[in-house]
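Engineer: Down below are the structures I want you to see.
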Structure P
Amino acid sequence: MVRSESPDLWWKAVYADAPITTQWDDGEYTGAGKGRMPTSSSSMPTMVFSMLSALDVEAGNRVLEIGTGTGWNAALLCRRLGDQNVVTVEIDAAVAQEARSRLLAADFDPEVVVGDGSVGYGLRSPYDRIIATASVGAIPSQWIGQAHPGAVIVAPWGPVYGGEAVARLVVDEDGVAQGQFIGSSAFMRLRQQRKHLPPTGQFLAPKKWPAGAAKSKTALSPDDVGDWICMFAIGVQVPDLFCRVDWGEDGSYRLWLFDTGVTSWATADYVKGRAEFEVAQAGPRNLWEQLEGAYGWWHQQGRPGFERFGLTTRGGPFREVWLDDPNNPVPVRKDR
């Protein structure tokens, strides 16, 4: 949508409480309509404000923003803290240039850096606050290393399987970042942490389903394990699990489960109105049983929402998700 061609619709879209995709396919798609994958956006206003509220900036704070996007979030930070206290990093040079132009037109002049946000920006560190507008599966150790003790990091985090929430972490003197999740989110992944998952054919080739898999039935409906929070709870407990869906007729579908190590797979077939569902499993791990166990644990805890979970990390893959208290870690299922 071009503002000069449809000004009323443009303003309506801008002020709607909804995200607006501003780039597709890392800029490779520039035509009308949608590309394959959204890669930059203007976030939903309520999400922007809730994350800035969690960031809880104070006068004089120096802030590092990961993901400049349109520049709107950086402008809000500049308005609160002054241009000299805001550094924003954007990996896409074209997106960064457009944001810089918008910011200058609005009389804001933060330091806009074209670079890899996963490594932060050490030249202006240490920071009092760090905020990411792209999701991660691992908090980069550089963010923690570039933070003052007592600094706050606000970032969307989620496991491979799915589900995601905004974490508010505080960095301590020992370089440990810890805190609770503040609510559900669904951000584009940081480019350096995008999921590159093996294709389905790699698990079955040269055979076709059911490829000699062991068959069974389950009373747990695939429809009961698809909510965002449920996927989060499952993914935290089975960190290398991922899924795909093949849709059939009349709302039926096949839920596929895989492990990133390409050792095992499972399927569960959903048919509306049934009380039992066909399951097939192959490989050394019974992935459907691991999913059932993870779902069972979440259900036994009272089906907790995102706000009851927390995260402890030193950066990188070393992390621990907990429920209610850091001394109550969520179990990680390694059974086969």
Structure Q
Amino acid sequence: MMTVAVVAALAALALITQIGVVAIERAHPAQGERIEVAGASLHVVELGSRDAAGPPVVMIHGASSNLEAMRQPLGEMLAENHRVILIDRPGHGWSPRAREQDSTPAIQGQMIDAALEKMAIKRAIFVVHSWSGALGVRMALDYPSRVAGLVMLAPVAYPWPGGVGWYNKLVSTPVIGPLLAATITLPLGCLLAAPGARGVFLPQTMPENYVGHTATLLLLRPREFLANARDLVTLKEAVRQQAPRYGEIRAPTVVITGDKDKTVSTDIHSRPFSKTVPGAKLIVLEGVGHMVQNAAPALVVSEIDAMIAEIAHKTAATSARRQND
């Protein structure tokens, strides 16, 4: 009798989840175009003018989110003067990936590089947040000709003590993980999404209706929740493997972080990274938490503008020397 009751409860939760997925996807439809690459279909949204001066700005979100987290307000501010490209990472938002195990910065970087090649974008400024800090530096290492500059916001760069939350490990477990994702994740997640987001913003206040404006609930769809968990549980080993190469980075690099970040430690990640990368600039914002792009968007825009201006200056100087030779 107990078994029958459990099966019935799981079936009901699975039905609720499927209905919820339909409702969430209707509320937050894809806004851009899809670019097919090996292993994924990447959802890309473009803002600003394609004729804007300087290299385009490619913005890549962190874990448990999608491109909307980079659009508001930072992407829209940048679009006033730059061509801005927002990308849903493989497995997130409206970018399904073929294999759940394609979770590392190296593999996702390869997919994003291929998409940019299809878009005829040869060089770009990469603005990366949190999890994607590891992705940005991996692209600077593997595709240096693609990365004109690197702006890292509260980035993950090194291994850290501890893990990534018991639920991520549990959801990454075969059989059990997919079962949980298909039944209880969405109903429970709808209750916990706003409190969880508020915690990431601390000590800043979360913007009003942030969860709705950034389509955060897309994360609760089973396929995305599984992909996100896999990204998180494999990240520590991924940064352990790539960290010894950071001294090879030659792209202009700015790291912006907050001294009150409880999600990604500034002392573990941003400080040692900025000391390792030649010429890297570190900005530590007093009293700021993890969501740097929301807490200080004008500062981030200013640093990107300064980087683009410096790149233009060096390019012009190099061209002048060649003409005089």
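Only the coordinates and a few stated rules stand behind these numbers; no lab work does. Since the model is a prediction, treat every value here as computed from it, not as a measurement. Cβ atoms are built from the backbone, for glycine too; each structure is taken alone.
Engineer: If we compute relative contact order in percent (Cα under 8 Å, 6 or more apart) for structures P, Q, which one ends up with the highest value?
Structural biologist: Working: P: 12; Q: 20.
Comparing P, Q, the top value of relative contact order in percent (Cα under 8 Å, 6 or more apart) belongs to Q.
Engineer: State the single structure among P, Q that was used to calculate distance in nm of label points 7 Å out along Cα→Cβ at positions 143 and 287, giving 4.0. Mind showing how you got there, number by number?
Structural biologist: Working: P: 2.8; Q: 4.0.
Source structure: Q.
Engineer: With FRET efficiency 1/(1 + (r/R0)^6) of positions 71 and 151 (r between Cβ atoms, R0 = 25 Å, to 0.05) as the yardstick, tell me which of P, Q scores highest. Could the numbers behind the result be given before it?
Structural biologist: Values: P: 0.60; Q: 0.95.
Once FRET efficiency 1/(1 + (r/R0)^6) of positions 71 and 151 (r between Cβ atoms, R0 = 25 Å, to 0.05) is tallied for P, Q, the winner is Q.
Engineer: Out of P, Q, choose the structure whose coordinates give Rg and Dmax of the Cα atoms in Å equal to 21.8, 66 when calculated.
Structural biologist: Working: P: 21.8, 66; Q: 20.1, 88.
That value comes from structure P.
Engineer: Moving on. Could you figure out which one of P, Q the value 2.8 for distance in nm of label points 7 Å out along Cα→Cβ at positions 23 and 63 was computed from?
Structural biologist: Working: P: 2.1; Q: 2.8.
Among P, Q, the structure yielding 2.8 for distance in nm of label points 7 Å out along Cα→Cβ at positions 23 and 63 is Q.
Engineer: One of P, Q was used to calculate mean count of other Cβ atoms within 10 Å over residues 223-230, giving 15.8; which? Show your work: numbers first, answer last.
Structural biologist: Working: P: 15.8; Q: 22.8.
It traces back to P.
Engineer: Which one of P, Q has helix-only ellipticity at 222 nm (-39500 (n - 2.57) for each DSSP H run of 4 or more, over all residues; to 500), as calculated from the coordinates, equal to -6500?
Structural biologist: Details: P: -6500; Q: -14500.
Only structure P yields this read-out.
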